[in-house]
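Only the coordinates and a few stated rules stand behind these numbers; no lab work does. Everything numeric in this text was worked out from a predicted model, so none of it was measured. Cβ atoms are built from the backbone, for glycine too; each structure is taken alone.
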Structure P
Amino acid sequence: MIGKRNILPWIPFLLVMPVGKGLADEATASAVFGGGCFWCVEEAFDKVEGVVSTTSGFSGGHLENPSYRQVVDGDTGHAEVVRVEYDPAEVDYAELLHVFWRNVDPFAVDRQFCDKGESYRSVIYTASAEERELAEATRAELAERFDREIVTEISDFEAFYPAEESHQDYYRKNPVRYNFYKSACGREERLKEIWGDEAGGLAGH
């Protein structure tokens, strides 16, 4: 039995330990996807059971810690992306890919829906050979299914830079503005046109 006397020598060590951090790191994994406006991509993945958190940001460019304005103005090479933290015991990478594809227009070059420019390209940033293999396999399957080129980029993950706080959870913080933007952009209509009942990727998930 462990009494106070036995545990006292350990108290200084326990006080400086980052409580729960090691467990959290081991229990979750992350994936990075770009599907145009990161507000909408956040909303899509937040609905997936097993997703722990989502963070809007930027990847794929040459400028460190870019601002939203720098990325949108161009010349940074970055894409708007979302880092998805998830519990592999509840949802796996293949299922996240399923959701990703059904939330993008995979035929659009350097744009998604009403948003135009390199920063709005659809992209999958893979962090391992296994992730790349899965991503490329699903892209090939879709090319065969639709009998046309899938232009979504698949690249090795290098770095992720979080966007400003005002862009995090935007759809929750600013529901009126967000829903007006999403409706005016024609996102849901285009997804329905491409994917039919599969649009959004949650049916049967």
Structure Q
Amino acid sequence: MFTGIIEEIGAIFSFVKKGKSAALVVECARITEALKEGDSVAVDGVCMTAVTIDKERVSFDLSTETLSRSTAGLYKRGAKVNLERAARLGDRIGGHLVSGHIDGTGKITARKIVGSGIDLEIKIPRDLARYFVEKGSVAVDGISLTVARRRADRVTIALIPYTIESTTLKTKKIGSAVNIECDQIGKYVENFMVRAAAAKMNFS
């Protein structure tokens, strides 16, 4: 489990596809502290398992599911990625609970400077739109963010200067793909209501 508060911006050192899977090596500095083999790390919001670790690099194995559902299949050497180690029991949750299981990808359709911040408009998959509410939470490339506005399959995220400087969103352009993880609360509520409705119909 993660919090959506990015600890470090890393860089892709190597990305090698192996059939339908892939091997990834990320250059970093801060997150390797106290990191052990087998620990979970969110890379652009995707939960990955650390395979090997040294002072400046961490390697990961990527599954077919990860490559097909996220932006990981687009990685290139030198690309910047958001990094966060898994939260520990007792840690503050400065963002919101993020599982690291990507629901789909979105595409940036507008980028507007507003004062010292930036408004990003993201086109989201239509089947995910029902999980977005104004002032609700969403993880974009692993970053805990708040939905400022929603219009059909478009959501607007208002970025403050700290988020811009501390994450890879400062490098994203119109057309850039981003990982989307919807707030888990909405998915659990929907699942409960669907099951409750089905049970009621069966009972009657």
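If Rg and Dmax of the Cα atoms in Å computes to 17.6, 62, which of P, Q did it come from? Source structure: Q.
For mean count of other Cβ atoms within 10 Å over residues 34-41, the calculated result is 13.6, so let me know which of P, Q that is. So the calculation was done on Q.
Using the calculated result -11000 for helix-only ellipticity at 222 nm (-39500 (n - 2.57) for each DSSP H run of 4 or more, over all residues; to 500), pick out the matching structure from P, Q. It must be structure P, since only it matches.
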